[in-house]
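What follows are several structures.
Please treat every number below as a calculation from the coordinates, not as lab data. The structure displayed is predicted, hence computed values, not measured ones. Cβ atoms are built from the backbone, for glycine too; each structure is taken alone.
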Structure I
Amino acid sequence: MQPINYRIKSWFQGAFVTNILVIVNVIVFLLMSVTGGTTNINNLIRYGAMVPESIKNGSDYFSIFASMFIHIGIEHLVLNMVTLYFLGRILEAIMGHWKFLATYLLAGVFGNLVSLYFANPQTISAGASGAIFGIIGVWLMLAITFRSVPYLAQMGQQMLIFTILGLIGGFLGPDVDIAAHLGGVLAGFLLGFIIGFPKIGKISMWKRVGSLVILVGFTVVLTDLAFTF
């Protein structure tokens, strides 16, 4: 039997951020399940689901962040967590723990800002989809920038197909926040350039600075529009 300190060290050397994110989402889902349900509107709002009307009226700003950890129904949770687990673990190993976490959270917030602008004020929005599509956006950036690396090129093709299918499903299916998906992909794509991947290859400074300017610019404009209209 391996010593406990060795097992802890091994766990933290692996994709522990992805594991923690999945665990946190599941814990929140279980807490909601035993305190009113995950499809109960009042309970969703109580835990931090995003209600555009409330945010635009000057309250519940924290829900722009908190809603990433809330899921409406078991199918919603399972689909997102399975996707996060398999795509996140690989990308975390490439990016590093904290860069991956920053990308996940920033893409999720950006996706929610896009959703906030386009959403019906009286709807409720929740889920990790924006953040997960941010992961996909990074994969697309890697495939385009380092297309000479066969593995990254192949993953990029798979992510492109996944993105297209996800967007088609969003157009055809009800209650799918396609704006958050698109916002997440864009944020992840730009964040990939900003953060960089020195172990894989060099990214020119103008691409990194340009991506930062674009992302900050979009964020400022979206924030202004989302809280104005």
Structure II
Amino acid sequence: MVRRLLRAGLAILAVLVALAVGYPLAAWIGSSIPRHETVAATGETSETVQIMVETNGTHTGIIVPIVTATKDWRESLPSAARRDAYGRYPTHLSLGWGEREVFLNVPTWGDLKASTALRIATTGGDALMRVSHYVRPAPSPNHRPVTITQAQYARLVAAIERALPEVAEGEDRPVLTGTYVDDAYYEAKGSYSLANTCNTWVGNTLAEAGIEMGLWTPFAGGVMEWIPEPAPPD
């Protein structure tokens, strides 16, 4: 009996060690392999849209203008039409996909319960979309602009919309309250796991728009290594 328990304990320890070493290594390799996805050019190649990719070091998000010829996000996300605490309407949205309970109830990593972390690591969790609202965001090392064609932006919009459940005609999408009071949270499709993280979603979504990206990007660094930092101001 004791030997069986010892063997089971050693097996669990071996799995944890393999995960701790193998997962970061696999992430580094996966994010270093380029996908080389492209989007066919259209007749409107001179028209472009500037998006941004942002990071806080752990999480990444895609920043899009609220209104373009391709998409008016106020029609899909009600919070895009709301004034901020200073009475300003936002000009841009940052969209990030992630684990539902973390977005709603875990404001800092110090608030993450061991039971929640274990559940996410083993069985994963439901997804949620977090939307931040910006007024003319300035380029920086953590907010990196990317200029894409209208065709690429249309692909990006379609990829983002596929992550959102459909809403009945004439109804507004429900807005949830989460850990950051200035952000809006929306129901999202998919399941969060170690293989399908918030950064994986960003990497996959950018790749669908033809933006060069790594094959598998579970960490923020794996996304940002493909997005050049903006040139410093003169």
Structure III
Amino acid sequence: MSDDKLMETNRSSKPYQQLAESIVFNNKRNHMKLISYNYQELELIGSGRSAYVFRIRGRNIAIKVFYPPFEHLAQKEASVYERLAGISYFPILYNSGKNFIVIDFVEGLTLFGCLVTGKQMNRSILSDVDDAIKHARERGLNPSDIHLHNILITPTERIILIDVVRFTQKNRCNQWNDLKKAYDLFYHKPFFPKRLPSKLLLCIAFLYKKGLFRRIFN
């Protein structure tokens, strides 16, 4: 670990807690909306089913803040990152609090972003993700909920997996195996378009969750 990263690990959680407290959410029609945050120190870079993610300006550090009623997931995800420590396929955890975690900011494109922009995805990505999963299982985890949005390709072609909170679930998850099958059945074919509209991809994801593609992947 570099000196800068070691310094981040040893930093008090108070400044991060203050940043997390600057973020205001509002529940509108069962949808949690971001109202305001510390614009001078934070840059919004993503959101999901339970949290918003910000880059801390001027640093290669990201803070993920969980909104109600998912605050408890912060400590759960922090514990998973602690178990993954030292595996290069995952961000380093620097700090955590009652509703936030602080990890590496990873510059790159998600696999979803690659499909939207047309960036070519080589087969080596599959073996790298398989290797990451193997290492996580060796730590007693059950890698789950691995999909197009939480696999990143960096500018140097490294693979980084994020959003690991569900790695402790007991149920078997076939999403990654199904994505690999989809790569061979569709993406790898010369005739298959390498650039797809985001709305189409989101529609496919919705139908997949409904089980409408079960015959293809079984």
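Observations, loosely collected:
- If relative contact order in percent (Cα under 8 Å, 6 or more apart) is computed and equals 21, the structure in I, II, III: I
- Identity of the structure behind 1.4 (criterion: distance in nm of label points 7 Å out along Cα→Cβ at positions 76 and 108, calculated), options I, II, III: I
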